[in-house]
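Listed after this line are the structures, all set down as C-alpha cells.
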Structure I
C-alpha cells in the first residue's frame, strides 16, 4: 500500500484513469465490431458507414494513449481493405 501522500494520490489517479481508459477501449472495440459484423453480412453500404464511424474512434483512442498510433493505423487499414473487398 502507498505510504506517502503523493503515492496515495498517484494510486487514486491510476484508478480513475483506468476506468476512463476501459471505457474508451470498450467504445473503440464496439465500433470495430460493428464494422466486422457489417463485413460479415456482406452489405457494402452498411460496412462503409460503420467504417466511417469507427475510424475517428480508433484514431482518438490512439491519441489518448489507449493504442499506439501505428496499431490504430493498421487496424483502420485492415478494416478498410476488407470493406473495399466487399465492393469487388
Structure II
C-alpha cells in the first residue's frame, strides 16, 4: 500500500509540473484531467469519499468540459487544422 501511495504522489507531482510548463493547451487539459483522477484516488485512500466524488465530478468532469468549450470558442483547437490546410 505504501508503494501505491508513493506512486500516486509521484504521478500527482509530475502532472502538476507538466501542466505548468506545457505549451499545448489541449495536452495540458488532458493532463489536468489525469491530475483530478489521481486526486480522487488519493481522497479515497485517505477515507474521504465525499471529497473524492466532488473532485471526480468537478475536477475531472465539469472543469475539463468547460476548458474544452473555451478552447473551441477561442478556436485554439481549430488552428492546427487551418495551418495544415494552408501548408498543403
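Taking 53, 24, 17 as the value of Cα extents along the principal axes in Å derived from one of the structures shown (I, II), identify that structure. Intermediate results must be reported in sequence, preceding the final value.
On the way: I: 62, 21, 16; II: 53, 24, 17.
Traced to structure II.
Given a value of -30500 for helix-only ellipticity at 222 nm (-39500 (n - 2.57) for each DSSP H run of 4 or more, over all residues; to 500), calculated from one of I, II, which structure does it belong to? It must be structure I, since only it matches. Comparing distance in nm of label points 7 Å out along Cα→Cβ at positions 33 and 49 across structures I, II, the highest figure comes from II.
Can you say which of I, II returns 3.6 when distance in nm of label points 7 Å out along Cα→Cβ at positions 9 and 57 is computed? It would help to have the intermediate numbers written out before the result.
On the way: I: 3.6; II: 3.0.
Going through each structure in turn, the value belongs to I.
In this comparison of I, II, the computed figure 27 for relative contact order in percent (Cα under 8 Å, 6 or more apart) is attributed to I.
Bear in mind these aren't lab numbers, they're just calculated from the coordinates by the rules spelled out. As the structure is a computational prediction, the values presented were derived from the model and not from experiment. Cβ atoms are built from the backbone, for glycine too; each structure is taken alone.
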